[in-house]
Each structure stands twice: as structure tokens, then as C-alpha cells.
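Okay, got some structures for you below.
Quick note: the coordinates plus some simple rules give every number you see, no bench work behind them. Worth saying up front: this structure is predicted, and the values here are computed from it rather than measured. Cβ atoms are built from the backbone, for glycine too; each structure is taken alone.
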Structure P
Amino acid sequence: MQYDLIIIGGGPGGYIAAERAAERGKKVLLIEERELGGVCLNVGCIPTKTLLHAAKTFRATKDGGVLGVRAENVTFDLAAAIEYKKSVIKTLRAGVAGKMKKAGVEVITGRAVLAGRGTVECEGTTHTARNILIATGSSPAVPPVPGLDSGVALTSTELLELTERPERLAIVGGGYIGMEFASFFGEIGTEVTVVEMMSEIVPFLTPSVASALRKSVRNVTFELGARVEALDGETLRFSRDGKSHDLEVDRVLVAVGRKPNTAKLGLEELGVAVDRAGIVIDDRMRTNVPGVFAVGDVTGRAMLAHAASRMGEIAVATMFDDEPSRAMRYDTVPWVVFTLPEVAGCGLTVQEAEKRGIDVVSTQLTFKASGRYVAEHPKENGFCTVVADADDRRILGVEMIGSGSSELIFGAAVLIENEIRVQDVAEIVFPHPTVSEVLRDTIMQLA
């Protein structure tokens, strides 16, 4: 059967692209090797946020005394939290399947391989299409360190199935994945140690925000500038400044990053260009092979579920629209680190803008400028930073740390995407009392 589009991979990039193509009246085949929803829904965004919400509830219960809420002998049942996580995943998987059925997208389960121009083989059956979209996602990367292949060491996928809380957890890698797990396990009582090779955690954060985050997470010790040498039984050995150190652990989470799923897809045979980051694409998701597109983690361009979805939309528009939507703008994609407290951002930092030769102005304001924030977060002190063009005052970047940042950052994305100026924000009414007023007040300091 001839399709207009075959999509390999049923994650946020794949299923959103399938839906958008079907909305245009196109015949679409979606092939997923495992479960619909991809990494994000099954072993990434959704399960981690479910557990982090549980940890947040646990913290609020323990810390409620200052608000007049008192409870005794509060405990955290990890096994129960894992069961709830599974129920959430099951519900959302069914939702994705329902969306595909409603849109008229044909879905099959199996491993797909490119078998030539416009041809895909899956479980012995050949399918053809005018366009092929690769959205196979990524997998946890495991460095070649002795012992990290033992049962003590786990990837994020495996750690999400753990039903017994480890007393001592070492996390190799202080990026956003490592920090989210550090925040979760530290909050529920595990003694957590983050071993990070760089001099600071989460390298894309500005130094002041990274430092604030490191000081805010509970029950977590940091070993920065440290290189892991080996895992010997329950002893993690790392070195720093030429000296060796031993750390006794019950479990080790390997969180040094993710690698694109490009193997055994037939990319090399078809001549699709691949570099160290992943499949090479242009700003409209086209590979070097006509009719073959790629989106999401497999490209290494922006390993975020919502970025993958937007990339899928742009790919479909490029395939089928006479006047495609604008090209992908990675600078306007917001990001969030779902720690306690949350960190979020969008656009350029001062340093990034200056590297591009842009003259900028910036300012910072405490979240405590919001009455709502003070009332609800008595033990926390977040802040917001805004960067604007020094000449025309276009808002170029926003970064914030504090509870609720994940729900605020979309507003910054709207301002940056639409090239809103500082003076334009003065005409926007923000509801009171809300923490969103901090974004407005920070921006208005540049007026």
C-alpha cells in the first residue's frame, strides 16, 4: 500500500506529526517498536514528573507546620508511588492510541528499517510512501567505566521501576536528568551524592542559577570536578585533583546524557548523513536524502518532547503545505528542570547574546516580589532574570528558579517568539495575586 507518510517512532515527534498529516487528509502509517508515547510518556517526562509530584506532596506535608498544617509520622511509600506512576502511563498511552484512531492514522507495532528510497520494512512486510519521517528518539548513554554494567548501576529507565528506596544513591552526572532524580530521592530520605565531572551542575544554566539550585535541593551532596574511575561492588571510586576517593553506595544512577537511536535503521545503506549528535537535518527537518525527514532526539538538536512535537509539525508542513510555516527556531523553545525548586528558561542568556555580537541589558528580581509566592513558599527564595536587546528592547531571554517556574515559562516563550518589546509588556494586564507578576515586574525594570 502506498502512503503519503510513514513515521518510524511513536513518541511526541512521531505521533504529533502523524496527527498533523492526517488532519491534512494524508494517508499515514505510524510504526512503533515498543509503546506509543515514546521515551517521554513511558520512561521519561511523565513518570519522573509523577514521582516528583509525590515528593512535592511529601515535602508540603512535612513542612506544613508553619502554615498551621501538622501531621505526625509522615512516610513515603515508593512502591505505591510506582504503582500510581504505572496507572498514569497506562491512561496516557490509551489517550495517544485514541488520538491516532480518531485521526485515521494506521498504527502497527514492530521494528522498522529503511529498505530504499520511500520504502520501509517492518516484521517482513514492505511499506512504501512519498515521505518518511524518522522519530526514533534516544537511549541512556553509559560510559565505558568498569563496573557500570553491574546490577548496582542503573539507567534512568531502570531506576523508574525501583520499588525499594535505597539508603545511599550515587548519581553519575549532574545534568538535568541526574538533578531531577537527585531532588526526588533526596526529598524522600535517600542520602544522595552527585558526582559531576564539570565544575558546576546542569551546564546550560547560568552560574548563579546553577549555584542556587545546588544549594536548594535537600539531602544531596555534590562532588564537582570529579571523574568516575570504577564501580567495585558497592564502592564507587572517583578521582579529583589527582586524588582517589571511595564512596559507599547501595545504588548508582548513570545519568551522563542520552544517545540518539540511529543504529540498525538502514541509514548508512540509504546514505542518510549522521554525525556525533544524530541524524543531520536542516531547519525544516529535511535530511540530505530527498523525501526523508527526522525530528526529535534522534537528531540531537533539542532533546525535549515539546521540541520534538514542534519539529514534527514543521516537517509535515514542509512536506505538504504550499506555504510552509516558519522554520524551526530553537532559541524560542522553553526548557524546564523539574527539580524542587523548578528551574525554567527560554531564549538567550547574556553570555550567549554577547557571543552573537548582540548588545544587551539584563535585570533580576526575587520571586518574593510576589505576594502569592511569599504566602505559598515561606521557605523558598527564587528569582527571575530577563535579557533584552539594548537598542530596541526586544525580550531575548528569560531564566527563573522557583516553584511554579514550569507553568510560567510559556509566557516568556510567547514574548520571545513574537519579538515583544519591554514597552509592549506594559500594556499587558497580569492577574493578581499570581507569581506571573514577577515576570512582568522583572521586565519592567528594563523600561
Structure Q
Amino acid sequence: MPFPSRARRLFQETVAFLEESAHWDRMSIIRWQEERLGSLLAMAAKKVPYYRRLFADSGIRADEVTLKTMRNIPFLTREIVEQQFDRLVAEGTPNRQKEYFTTGGSTGVPLRFYVDFSRTNTLREAFFHRMWGWVGYKPWERGAILRGIPIDSDNPDAYFDYDVLSNKLLLSSYHIRPDWLHRLYTILVEFAPRSLQAYPSAATPLAQHIVDEKLPPIPSLRLILCGSENIYQWQREIIEEAFHCRVFSWYGHSENVLLAGECEKGHAYHAFSEHGVLELIRPDGSVIEGPGEVGEIVGTGFINDIMPFIRYRTGDQASYAKGDCACGRPYPRLERIDGRLQELIVTSDGRYISMTAINMHTDIFNQVRQFQFEQSEKGRLIMHIVRKPSFSDADKQKILQVLHTKMGKAMDITIDFVEHIKPTQRGKHRFLLQHLPVKFSD
């Protein structure tokens, strides 16, 4: 992607640093993390009202905190971010520097936050450049993207578009249906991409079609990059069988606290220590040290100082992998990540749309306390909403407009206002209650 000159310099400097730090030993990484953590906490104590009060009330001295003693800092939750939103922003941050995000995530509990308009996005690009570079991805090469990119939801022929700047074929994940799969396969063969970026839930039906119809693999394709959803082992197997190349998966989220990805040598996720501090915790809040035990992922992010998330509870689950990776890189590794579930809705014309693609990074959630989708009939979707007091009819119309833009006329959407949305037996909030026989997990 093209960068302004200042962002380009930051990108190049960060890539050079990341290429060097990947060869450090573990103790060097820990020393660097503690230094970066110290500067982050010092900034937060000085400029962020929420942390200034929290540290004072908790008796925490930012200049004395280590990776071990940071466990004394209380956790940050989505609810606290919502309640303390204004007090979590660093004082003196110019408005032009703040980029506003809202997301429903995988739980239906809206979250809003700011990122540094230029710096955060540039740093994130640098991390992806290194992570995908390990597995052979070259950003200037011809590639295809099968993710939540709305092209024209109401046009049945609007399957794809081409982005000349990035040399990428943009494919609609909103048109996944049996009668389109062969056309999608033909388009990919003709375009001849070297890489495919995809939601697992979008790549799987295409792979199944290739296997069922005994079609040859796409000759040009050499790697598949999957993210934003869990990838199940059965999906990985069928995708690799169909395309005759390896699937590489990565884990991250809009909040930018952690990033982890597979390397060329294994299937565990390297959690990049330069991006943030990773912790796994038990239900009682105690920290997990060794491999094998599943806990909640907690992250402290290093790439967004204007609204720092310190010891942020992601709600995702994982365990540490055993041993060291054959690649020799010094990062802690995760396995069994239980993050965003694959949840699919069915349109009246038989399309399957991943709810990951419906996740809205706009301001439409500002007046929503919680929401959940429910489907019992093809082409019909109910959105249950717990409103904030200031919710208006204009907010309702804005939500419907955005949803119809993404899903098209083949989905009838009804908004149902409720007082409470019941969690699952495990205490989680589901993004979608799907009553149709749609397979989205193993």
C-alpha cells in the first residue's frame, strides 16, 4: 500500500527493527518488553486520566513495574472501556490524530475506541509485512482477497473487482452459494493469483467444490492466508487438499493489543512480543505459566498510545504450545485459540454470509448497549438490541441501512428491542443464534 513520506519512514524503520528482533534470544526480548512497558505505563500515568487514578488508588508506581509485577494492575474490560471512554484517551491528543472505531466483535457487546490515525495503522502494516513475509507472501505480487468486502450486494453479477494499486482481485464473500462456486473457481484460474487471503468460512465451500468436482488446483496459487475466524482442522485439511498449498492462519483483533501468526515451520501461533504483552489467565484471574492449560487471552498493546489498553481481557481462549519452534524465533506460542466462531446466515437466494463480514467498524453502535442476531428462516434475520437511553429512530434506520448495504435485498431484517440478552451457560454472549441446519464448526 502507498504511504505518505513520514509514514513510509516509520514503516521502513519498523520493518528493519522487526527483522532484527526476530533473531534476538528470549532474554533480549524480555528486556526490550520491560523497557517498552515502562515507557507505556509512564505515559499512561502522566497523560491518561483513567490510569492516573487507577495507579494512584492501587499503589502502583509506573517506573517500578516489571513483566511480573504488572499482574498487580487491575484488568481492563469492554465494560470499563465503555464506562470510562473519555478518561482512557491520552490528554492533548489532537483530533486529527484520532481514528474512531466501533466493533461488535464476536460477542455482540459493542466496543468503541480510538487508534492513532497514522502511527497505529503503519505499525500494524509493518507487523503483517514481516509475519506474511516469513511464509513467502510478497505484497506487490498478484493476489486475491475473499473476505468481507462489499462490492454490490444487490447485483447478482457483482462478484469481484480489481484494486490496481495493490494488484489484488477483490472477491465478494457475500455471494457464497453453490451456483457461484464454479464461476469463482474460473475467475481465480484466469486471474492466476499467487496468494489468497480469505475467511476460513468463505474458502471452505470453494475448496469443497474443487474436491467434489475433481477440479485441478489453481496452478499459480502457492499460499493461503486465513484470519478473523477460528480455522478448524477439518477445514485446513480440505482447503490444502483442494489448492495443493499450505494454509497459514493468524490471530488478531481491532483493539490492536496482540498479534500472533503461524510461521513456515509449524502450526502454533507466534505471539509477537514487540506488538504487546501476552498473558493467559484462569477464571480467578491468576496467571497461567506453562503449556497445556487453557485460559483467557489478556493483552497489553504497544502500538496505540493515544488510547492504551493495559491488561485487556479479550474474551478469547488459548493455551501455550509446548517446546520451541523449529524456526528458532524467540516468541511465546499459542495453540487451541478459541476466538471468533464461524457463524453463518443464509439469504433467501441461498447465499451463506459469514457474520465476521457483518461486523461493523462504524459509529452505528454508539447508542447500542448490546445486540444479538437470530435466524430461524432463510432470508429473515432478527436483530435483538438493548438500547442506550439516547437511542433514536435515526439510529435504527442507520443500522438497517448499513446491514442492507452489506447483505442486499435477499435478507429481510427486523429489529427487536429487548431489555436483556441472555448469555450462554458458559457466560458468553453469542453474536448469532442460528436455528437453521448450518454447519460452522467441527
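Hey, Rg and Dmax of the Cα atoms in Å, for residues 232-367 alone derived from one of P, Q reads 20.5, 62; which structure?
Going label by label, the one that fits is P.
Let me ask something additional. For structures P, Q, calculate mean count of other Cβ atoms within 10 Å over residues 24-31 and state which one comes out highest.
Going through P, Q one by one, mean count of other Cβ atoms within 10 Å over residues 24-31 is largest in P.
Any idea which of P, Q comes out highest on mean count of other Cβ atoms within 10 Å over residues 16-23?
The structure with the largest value is P.
If Rg and Dmax of the Cα atoms in Å is calculated from each of P, Q, which structure is the one that comes out at 21.9, 66?
Traced to structure Q.
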